1. Suppose you compute helix-only ellipticity at 222 nm (-39500 (n - 2.57) for each DSSP H run of 4 or more, over all residues; to 500) for every structure in P, Q: which one lands on -500?
2. Going by relative contact order in percent (Cα under 8 Å, 6 or more apart), which of structures P, Q comes out largest?
3. If distance in nm of label points 7 Å out along Cα→Cβ at positions 104 and 464 is computed to be 2.8, which of P, Q is the source?
4. Please state which of the structures P, Q yields 71, 55, 52 when Cα extents along the principal axes in Å is computed from it.
5. With FRET efficiency 1/(1 + (r/R0)^6) of positions 136 and 224 (r between Cβ atoms, R0 = 25 Å, to 0.05) derived from the coordinates and found to be 0.05, which of P, Q does the value describe?
6. I have 39, 24, 19 for semi-axes √(5λ) of the Cα gyration tensor in Å, for residues 160-391 alone, calculated from one of the structures P, Q. Which structure is it?
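Values in this text are rule-based calculations from the coordinates and carry no lab data. As the structure is a computational prediction, the values presented were derived from the model and not from experiment. Cβ atoms are built from the backbone, for glycine too; each structure is taken alone.
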Structure P
Amino acid sequence: MIDGRSVYTPLFSGVFWDVQDTLLEDVDRIEVVSGPGGTLWGANAVNGVINIVTKSAKDTQGSYFSAGGGSFLNGFGEGRYGGQIGTNLFFRVYGKYFEQDDTNIPFVGDATNAWRFGQGGFRLDYLPDSGDTLTLEGNGYGGDYLRAAPGNQTTDGQNIITRWTHVLDQDSDVSIQAYWDRTYRHVPDTFTETLNTYDLDFQHRFPLGNRQMFVWGLGYRAMMDQVGNGPPLAFLPDDRNLQLFSGFAQDEFAIIPERLRFTVGTKLEHNDFTGWEVQPSGRLAWTPNENNTLWGAISRAVRSPSRFDTDLYIPNPANPAPAGTLTLIGGPFDSEKLLAYELGYRARITRKLGFSLATFYNSYDDIRSVEAVPGATDVFDIGNGLRGQSWGVELSSTLQVLDNWRLRGGYTYLHKDIWNRSGHHDLNNGTGEGNDPEHQVVIQSMLDLPYHLSLDTDFRYVDRLPTPHVPSYLTFDVRVAWQATRHMELSIVGQNLWDPSHPEFGPPGTRQEIPRSVYGKITWRF
């Protein structure tokens, strides 16, 4: 989610990450919600939610400009100006652009995937004395991969969102949000897609007595997806007009005020592929004192079918392949289902030290599979022939070592098993559904130095990936910044410094590696 707008695509049940961008200077917070979030966010919020929220235009007044370049991030520039109209209307406009070099393919050379991308937009916030808020925000972007053949991959998009929140009482309000989002992507000789999304949401929050806070809402989304098919694959039918109807309700009840809370809720959705889906959850949190919280939750979530699951044909039937060519077709596909159990503990041990521990066990059913069509030797279809389970632990901590030195770190352990359901046999025996590291470690250091200097360091270790095998890697980034004047900052950043390059995903032979790099940056604020 970016400012309440979903960036999850119905084409393949994922996100086109290369076009999700915004001005980091304007980001208020990035919420990473681990575990299922279907009760509030709906289908496809199965393993977690990333929610990016930008600042109000009132909080981004004045001018900001930044520019730089280096060895991998060849060049970039960005700017923003915020102002005020009258007493209660605030605005900002921004623009940014960057060019990034090719990644590496070992023993081959450049991967010919250099990337250039630009984005701009605006935001208006009307904040009357009544306490209401009215927001209007718009963005546009475009970029392309500079490939030698068969030509550049290009993408562009536009979106506009408006949101009104009306305060009814001290603890009660209603909000209405609407947005339009258009995305376009052209992959030469493969496919072209244009997706228009129209979304309308309503939410009402109010207390029930002295101990309950109730939230309910309704939503409607229309997704108009048009695909131009190429020789290697096709989505049939070419065009799909998909609708999503939803409603949710959640009740937070203080069993013991400020000590024991119980939250229960559910999301009810109707999609065009599987009809009605129900995603309930229950959560209990015990806070014996202000420094400790113990919590547990049970939740159900689903991943609804995408066009990849139901409409995909490889190769395109309009371009007959030679006899013996493996053929993959989408089939009648049900939603993938999750039942999750979570238990966690958060503590503030001292004024300078805090940590959070979360454990989980997930049971999955009807996971996507690729299975041979009975009676055919070279034809496979997509079905729900797999089951699975995963369990693990997430540990994070913050430590204020000194007034000018802060450490933040985390460790994640994940174990996963996937197997065939009775009567089914997946072509890859489940190895194609996720390729995840068991261990991950991150340690961040933020140090303020004399003479207006700062030193930030980020260490990370990622365990190996099993199938296809990708070796583990250890690397770190370093940023040194100098606040030269009240308005100007100079910085130099080194990224992926441990090795000349390292892989993160993909099979050997075609695997791309991210190179060690460095860039400089100059920033003005006034």
Structure Q
Amino acid sequence: MVAAMAINMPGWASSDPSTVAHKPRLVVVISVDQLRRDRLTHSHQAGLHRLASEGRNFPRGQLAHAISTTCPGHAAILTGVNPNKHGIVNNTFYDRSTGKVRYCVDDDDPSNRVLGGESLRSPRNLWSTTLGDWLKKRNAAHKVFSIAGKDRAAITLGGHQPNGVLWFDRNQGRFTSSQYYYSSLPSYVQAFNGSEPTVDGFMRHFPEFWHHPAGTLRADDFPGEDPKFETISGHPLRTGPARVSAAGVYASPFLDQATLELARITVTEEQLGRDQYTDLLALGLSATDTVGHLYGPRSAEAEDALTKLDIALGQFLDFLDASVGRDHYWVVLTADHGVAELPEHAEAKGTLACDSASGRLTPQSLFIGLYWHLYKTFTWPIGDPRELVDVAGGHLVINPEVARRYGTTRAEVSDTLITYLESFPEIDQVWPVDRLAKHDSALAQRFRASYVPSRSGDFAIMMSHGCLIGEFGTTHGSAHDYDIDIPLLFYGTGITPGEVLSDAYSIDIAPTLATALGLVPDQSLDGKELPLTGPTDGSASKEDPELSL
């Protein structure tokens, strides 16, 4: 690692909203889950090409927080604040009041049950308001909708007071919502689902198998790919009723096609962008992530999924041209996080940076080994080390009362745990979170931005560059460049096209749109306003400095 790069993350301050004279009737914010910004290339010919070539591109776009997972990444986009303020630290969080691990968008209120399901879902774990909430506060005539492949994407983008939030439920094989938003699904969503989605609903035209080209970036059926849905074309898709087919659809580009189709129907049925009150449509396109986890970002599957997304997005923009008017809508394109390369592919190219031969650390070897080490050190011969250190959900938490019972201290357990974990070549550094305040590097800032005392574990863990936890496929979650580099594009009438090379973060999207729309957020924001008009720069640098503590 090289020297740390300074991060400039000033608090948001209102500026003259006349910097962008044209007010859109509809703002569409699109988060493409796991879309590393270096995957936007000149090979795209449709929607992605249109946004990149005609939009205002901030090619140094990044996350400003360290834990690069889906829920905190989506929450940052339209709140304009980091996880330490919006409260969503990870896809799960450790609730210190109960000692339980909770899902980021679950709820305890039985009145917020998923329609047609058993889970409880709402935005109540999200502490901050969003752009949509600020619109609704100004005037209830503004319409706000959020649609995604994942519930956690749809809910965190939608905020607290939207008109509607919809997502694909893998348990049901259909799009649904929560009673927090609806007493029953709108009739057009019910028609979209059909009585049986594979017979008279949105899945009826899906093929039985997803077939794709061999790919141009690496060979298909590459070592390390997850075999869950086969590692070669074709992958099982519509192989039975919706509940059976749902898993295959979720891990395919057809998930995004369905999401965009439902978005088109929603624009039409809800008359979005048809009057002087600017409406907001947030879209979480999740298939890049569900496919990428299985096969890696350079796989034939990921390449085909992005090509299909490019085409579907182009069709969606054409629809907006016709229904809303090309001069009357804006689009923001970004992502919640990036992703690591498949270690086996990096090894084949000679670019594997991980000191481990495989580039992988399995959860079983990590946590079983950790508990064995703690048992030998502190709880032998009959004690249970799981009482001493809880690792549920990956949140490592020491119980100081149990430590005293075994004649040791929290500090001694912490030091032992750190020494053991850092003995793995796949783990770069482990810090007790209370020591992060002593560092002022870019990486320390990002970890502080991801930390909430009542919801975080006791340690911040940084994987070594190029290393990941998992037996198959790939993942994300670190503060390395490949996980935090994201696209950041603004497109629409009144926005000056071109590249702007200044630092930009996902938390800058909300304040930028708020200023352009003349909104006043009801909270202090971490992000800053990005310039949507004025001078642009030349070609962006292809490399960013790596971070270190």
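1. Among P, Q, the structure yielding -500 for helix-only ellipticity at 222 nm (-39500 (n - 2.57) for each DSSP H run of 4 or more, over all residues; to 500) is P.
2. Top value of relative contact order in percent (Cα under 8 Å, 6 or more apart), among P, Q, belongs to structure Q.
3. Label of the originating structure: Q.
4. Answer for the origin of the read-out: Q.
5. Answer for the origin of the read-out: Q.
6. Label of the originating structure: Q.
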